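Any read-out appearing in this document is the output of simple, stated calculations on the displayed coordinates, not a laboratory observation. Everything numeric in this text was worked out from a predicted model, so none of it was measured. Cβ atoms are built from the backbone, for glycine too; each structure is taken alone.
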Structure P
Amino acid sequence: MLRLERYAGNPILSPNPANAWESAVATNPGAWYDEAAGEVQMLYRAAGDDPEHRIYFGLATSRDGYHFERASDQPVFGPSLDGFDAGCVEDPRIVKIDDWYYLTYASRAFPPGRYWTSDKGGYAPPTLPPAAPVSLRANATVTGLALTQDFHTWIRAGRLTRPEVDDRDVILFPERIGGKFWMLHRPMDWCGPQYGTAYPAIWISSGDDLLCWSESTLLAKAELPWENRKIGGNTPPIRTELGWLTLYHAVGADRHYRLGALLLDLDDPRVVRYRAHDWLLQPEHPYELQGYYPGVCFPCGKVILDGQLFVYYGGADKYVGLATCRLDDLLADLERCPA
């Protein structure tokens, strides 16, 4: 199976000690290529060294896809004051529909604390009454939707996953299919015989409105030796002649996050046409193995420049890395892997 080739200049983005809000973390980037501007726009997950570990999005841009400059010394998007996403915003996925960018992001009502320590750094969400919703008391993850035209001015459209379900890795398709919107998502608790999967898996939903989704369908679950725990979607689908190309992650027995690829039917994205038989990228380098979650390669965005697929990924919940391949080579490889 084809392997993604790491850029020799990795990591391409690291925590910035000059800004308190991104002094500890710069990772898990979403990206979009603006053809009119000739520029890759990247939103990255950022956090400082505060005990609560509040999480924001920073903006960086690049003319060549390799070398990025931060576009602001302030976050361009962050937690709300008192909404469902008041604790953190994480893992941006970006699609463009007409003249607007649509951002899906994971969030919590309260900050997560230093999750990499056994006691979360001593931080705990506020005490809530017994009658409070279970999801609120658990500080469960939900996914929000925000709209922008310039990555500086935002409309918070609201929550697009159900409040009682811990649901993230939500990814929109960049166009309607069969007159409907479509999204991938990964509900953590939908496991067991009644769901058809032993571990959290990738589901797909359609709807007439981006905040209202019909019944979900199980799309892909852990099946291969390197994905014997949960799997989840990573990057917004790209239309190709063979189907909708999307990357996904799988957590193995060693708890490492590796990347796979799916090609979904162009007319019915509930159908997986091709699926990589082996991983495309696995944690191997210090910026992937040493961080707040060791052993992670986690992309939220990819772009195509001159036939080359640029995959922007988070390393160990701390850095941003880049890996590439020729798009045609990946498609040819996947065509030999019918689902």
Structure Q
Amino acid sequence: MYTPIADRTLRTGETLEIGVVLAPDDVRALDDHAPDDHAPLVRPILAHKSSNEQWHLDEVFAGRVKPLETRFYLGRLQDRPVCNIMVSEQDGIGIVSHVYTRPEHRRKGIARHVMTEQMADFRTRGGRYLTLSTGYDTHPYWLYHGFGFRSVVPESGHMKYTDDAAFEAAHFRDDGTGNVRMIPGDWMHWPSLNVFCARPGPPYLRNAGLGHIGPRMFEGAYLGLMKQMRDDEDVQVRLVVTERGAVAGYATLVPDNRWRGETLLLDLTVHSAFKAQLKPLLESFVLPAGRKVLCHVEPDDGPKTAALEGAGFSREATLRQQFKAAGNALDVEVYARYA
């Protein structure tokens, strides 16, 4: 469904039409085998994206990411899209990505016009929190900064936006009901997962297999994991989801390609208010027989260590001063479980 939003006059005198495609088309999506009528409007401007990103777009337009809502905000000149901003959104939380203006139309202020309308539309619909990733101190960084986005840590291109300073505290509040679920990775909770990933440390070691140390976004890597889950039974992703639908932790199990995939890497991290969920999070995995599983832990992460030892892991090695965080060189302990 394409909806025009506004017309803006560029400094060149051209008229820019700004509109939004909500995918998949609500009518066509009633038949999962019917292509979205508006995919041809969007796909050409994103033809340069990676194979994983193209696969994700296939899923979007086929209606296979619902109930996650995907909006493509387009800037059009003479009915031809020349700018795109994609927002993946659920329950007022979104991920901004695929911000792109065709090279021949840059320096006209088009992206700023489109983003102005996108941000206004997000707030009008009750939007509360957005995340994105870009290069620090670049032109796009300062564009986003002008719309209220801020680095999750100083001098970082991982950015978040909210107009409610208390949002994160409320989002991760433990309501005491105990109604917390361990579910396989899905599309619906992807935006909330990024809220979780943006939280400050410690622990700083979030996912050794993916190189996630400290706050950062989980965008492109999550697309890859979702595809791998479909294609490779060795790949497992679990989310810790509260009764309110907030992601309060996640874990991944992937082949360790350093050793031809014969060893598996397990990574798990939870919000400090949900440490009690480490044990059920571990128990939600099906660990393949005949395979060694490794997990990396900060030495002072007692709850995670206890959960691993309770699941049959034992400490195998300590890697000294393995990475830096908060101005310190930190050790990493390697825990292993043998078949």
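So here's what we get for this one:
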item	result
Top of P, Q by mean count of other Cβ atoms within 10 Å over residues 68-75, largest first	Q
Structure responsible for -6500, with helix-only ellipticity at 222 nm (-39500 (n - 2.57) for each DSSP H run of 4 or more, over all residues; to 500) calculated and labels P, Q on offer	Q
Which of P, Q yields 0.75 [FRET efficiency 1/(1 + (r/R0)^6) of positions 180 and 252 (r between Cβ atoms, R0 = 41 Å, to 0.05), calculated]	P
Top of P, Q by mean count of other Cβ atoms within 10 Å over residues 92-99, largest first	Q
At a computed 17 (relative contact order in percent (Cα under 8 Å, 6 or more apart)), which of P, Q	P
Mean projected area of the Cα convex hull in nm² from the coordinates reads 18.4; which among P, Q	Q
Origin of the derived value 12.8 (mean count of other Cβ atoms within 10 Å over residues 44-51; candidates P, Q)	Q
